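Asker: Have a look at these structures, which come just after this line.
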Structure P
């Protein structure tokens, strides 16, 4: 997948960096589903397995999983390690969603 085109795009992109073995990453699934339900097509949401995309994880300086990152027009706007609530994620997305 060409992640760079999403990162550089006009639509905000939320990337969840995760790993299949990480229980905390699995706990984020319902949270991200709720974000997807609210944000709809105003946000691109991607899941990146750090074991399958180590270069992208390194580029984003991912140290632990899960890590959430919001990009808009090539700029990293927000990054958080660990568990986040849908409210917290949506609060940051609202700043750039159309």
Structure Q
């Protein structure tokens, strides 16, 4: 969804907001993957925390896109719901590792 959204941003944002949003989306899954390769629960929880922080960063960038008029309120709500689903899952993973 992030890559599709980035196509809707104005050309001047290709190396700004669009690029940043794609990087942060990749960061979310990359940190989950990297954490999965760690041997301690503390390290794993740390990478889940970074992934969670990245998804919150993405949410902020989505709000900025909406505030600047790059995407509609309807698109913002749709993507925000997906971000909420993913962030809840990441947070649950993180909490499950912290509480062990």
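Please treat every number below as a calculation from the coordinates, not as lab data. Source: prediction; values computed, not measured.
Asker: 30 is what came out when relative contact order in percent (Cα under 8 Å, 6 or more apart) was calculated for one structure; which of P, Q is it?
Answerer: Q
Asker: Quick check: 19, 17, 11 is what I get for semi-axes √(5λ) of the Cα gyration tensor in Å, calculated from one of P, Q. Which structure matches? Write out the running numbers ahead of the final one.
Answerer: Numbers: P: 19, 17, 11; Q: 29, 14, 8.
Attributed to the structure labelled P.
Asker: For the read-out Rg and Dmax of the Cα atoms in Å, for residues 17-56 alone, a value of 10.7, 35 was computed from one structure; give its label from P, Q.
Answerer: Q
Asker: Given -11000 as the derived value for helix-only ellipticity at 222 nm (-39500 (n - 2.57) for each DSSP H run of 4 or more, over all residues; to 500), which of the supplied structures P, Q does it correspond to?
Answerer: P
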